[in-house]
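Trainee: The data blocks that follow each hold one structure.
Please treat every number below as a calculation from the coordinates, not as lab data. These figures come from a predicted structure and were not determined experimentally. Cβ atoms are built from the backbone, for glycine too; each structure is taken alone.
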Structure I
Amino acid sequence: MQVEDGMEKETLERDIGKEWLDSAVGTLAENIARWAGEGERFDTPVPGLSLFRRENVTEPTTGMYEPSICLVAQGAKRVVLGEDSFIYDARHYLITSVHLPTVVQILEASREKPYLGLRLKLDLREVSQLMVDSNLPPPQGGQAGRGMAVGEVTPALVAALQRLVGLLDDQRDIPILAPIIQREIIYRLLVGDQGARLRQIASAGTQSHQIARAIDWLKGNFDQSLRIDDLAAHVRMSTSTFHQHFRSMTALSPLQFQKQLRLQEARRLMLAEHLDAATAAIQVGYESPSQFSREYNRLFGAPPLRDITSLRHMAVGERA
């Protein structure tokens, strides 16, 4: 009898927790919709916090994810990293611990129920400082592999994110309260099911931290010729170990990673700064325009001129 009573109590507590979480996520969705308005993205006055709204599903598009937590309050989204696919929704968040080139697609969105989400950038220095300052309990998860993963949304995490978005109602509080709430969010992530991922990246001396340093170097020097031996030596790893751990974290080889950085920057230069394809190719480090065009076509699904023309027509249509 006592066992049955215990099981019933556990079931009741679980149902109450689920109802509270559904209600909290619903409230968060309402606040995101209120602040995002009719736009697709709102970079809020809270440092690192952006809100997103889309009223339609999208085709897969390339993009760079930076260290951040992304949460969907309504709808669903898929992020592809190499051959891995990560889908997150109102029950799951996406955490990214290093800069990663991805393919992104919104899966669930409509005018009646738009996609509503947020992204909070993570400062890995703050992560490291919290680890130093605190006697943290061990994370729930085991060792980390990829630099990106999906975790389960918890009531404590949603409550902290609610309070962060709530600061927009009285923005005088942001300078004082935002850093405190963001520190709590980092704590919730560090002790959650994906905490091992953040801890390994933020801990100096770990192989994950060394790969993160290599990624930072590539981001700042993608237009330079790349010698893998030199980059491995720069982060104090053997070439074979560097290759293995770089692919494990990013799902790409260092050369593939550099190529995606180059192509995405070239696309930005052509779209935003109106450079022609040949000039953009040279500026990002290509010596052969024909090679640039082939690799651009392979990544974006169209040659440079056709792709940029299509993007500009889409932008005009969205503004109309």
Structure II
Amino acid sequence: MTIHETQLSRDVAQERAATLIDTLPWLTRYRGALVVIKFGGNAMVSDELKTAFAEDIAYLHHVGLHPVVVHGGGPQISQALTDAGIHSEFRGGYRVTTPEAMDVVRRVLRDDVNREIVDLLNVHGDLAIGLSGEDANLFTGERRHAVIDGVDVDLGRVGDIVAVNPAVVHSAIDAGRIPVVSSIAPEQGDLSRPLNVNADAAAGALAAGLGAARFIVLTDVAGLYSDWPDTTSLVTRISAEELRGLMPALEAGMIPKMAACLTAVDGGVSAASIIDGRVHHSILLELFTGSGVGTEVVRESK
């Protein structure tokens, strides 16, 4: 190795060391903290982004945070329903879920998507454990109906979470594991009947139920835009009160994500963030840099 190469190698090493030192205040702040991350969007279907996501979660675990992953699986469910010859219809923004379709939804979330995420994390050690909202009554749900053109529409086995019993998640964390939770909830009054729950809503409810320090939603945009599609209207920080006023004007796909942030913050989580899952290591950038990389929702404006 030449003197130039040695100096270059030393400069790179010092730059990396400086980066690690820059994270020290954030590591100190969040050590031992529970962080709920909703995994979805492009980050869930790109092999490259899935690998980066797993590295981020493993890193959080190894530096002393307690990450909890919540996932859905819309694209995978749609493909499985097509393969099974089951018609998939959306009404009022929700997938109409017949009992036949619910069997497919449950299988895809529990057996396919959940297992894949657990396997990705376990590349970095025996870290993750798969859970469902059905396990130990983690979630309890009730049937949801949509109103379309003034008419109440039956969505089938689609539900909202009405109760969270986080004991099974705490047990997994106490055992040194990373819980990976699929968004299924048994129906209140008949726990043998599972409901298909929006994963954003499930993640926000779990963050509140756990008393998490942070809630992070991975999505396919840079954050919340106050005047979409004007890309100059990106909001970096917003109070819960301000967000509530903005909700009716938001783009339809962003509403459940921001509603989940409100659920978390209203439930006691200090801050919730929408970040771009297309950016490699966006979770680390959000937690361990001063500026973050998305939109942060806080309880009160400063």
Structure III
Amino acid sequence: MDILFVADPLDRFRIYKDSTYAMMAEAARRGHTLYACEPRHLAWTGGDVEANARRFAIVGDGADLKRDTWYAADPAAARSLKSFGAVIMRKDPPFDMEYVTSTWLLELAERGGARIFNKPQSIRDHSEKLAIGEFPQFVAPTLVTRDPARLRAFHEEHGDVILKPLDGMGGMGVFRVKADGMNLGSIIEMLSHDGARSVMAQKFIPEIKAGDKRILLIGGQPVPYSLARIPQGNEVRGNLAAGGLGVAQPLTGRDREIADTLGPVLAARGLLLVGLDAIGDWLTEVNVTSPTCFREIMEQTGFDVAGMFIDALERAAG
């Protein structure tokens, strides 16, 4: 089938670590035809949603993940989204108003018959930070507010807390404040924009030393390995973008309990691919925009994450 990837520019891909590339390579291996566009190439024409999309092929030695030239593309041409067998939304955050607009356009296309993964409404409706509120049995003490007094009280109660913005990515804007409260006021002012924006506070989970685990759900089923992103040096953030070391490991019993509980619920909402984040026994985020970590798990364990994803896509697209 023809598959359209709505993603960042192909020229920016770092294929040695890119999960979207892993999906593309597996789809191409199976004989599917690949197309790509960016969100800015989507357009509603009054009766249809089109994309100025480029057909492309993967070229070069597939085993060479350091090669400079990895694709060859045709000129872009306008094409209706409903004419593709599947449209995969893989644009990386930030989740700003242009991202929201993209989900509206994709939703219009879906109503016209396009098959979009993940479902646009579900991407928009699931705040990657706040979605954990639906599953409080798995969540460490957490507060979301723009009220400085409430944030200060939360810190006083728990002593050692993490503060972070609701729209951050890759560990950006994450602060740890220990019992001495060093810089607490300044951090609250900065993250809340002097009370204009909400902030998430969570009780510090010491198990972060063993890694911030990414648990992948594909079609509601967990990949049997997580990627523990382990903070390095004095860093409190395990995110790979913040220098964390990724170590693949089998899911724990608690990991599976979380995955088995959330998997069917999220899959029923049209979320084909979800990245759960967990520290120790606690769920910290539900990532639905552009979950990653395929490549690291595949290379370290031999488990074919990309194959599992394309299997699920083929079933879902019919």
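Trainee: For percent of Cα pairs over 31 Å apart, which structure out of I, II, III has the highest calculated value?
Mentor: If we compare percent of Cα pairs over 31 Å apart over I, II, III, the biggest value is for I.
Trainee: Here's another thing I want to ask about it. Given a value of 1.9 for distance in nm of label points 7 Å out along Cα→Cβ at positions 25 and 73, point me to the structure among I, II, III it was derived from.
Mentor: Going label by label, the one that fits is III.
Trainee: Still on this structure, please answer the following. Which one of I, II, III has Cα extents along the principal axes in Å, for residues 249-288 alone, as calculated from the coordinates, equal to 27, 16, 16?
Mentor: Answer by label: III.
Trainee: I, II, III: which one has helix-only ellipticity at 222 nm (-39500 (n - 2.57) for each DSSP H run of 4 or more, over all residues; to 500), as calculated, at -17000?
Mentor: The read-out was computed on structure I.
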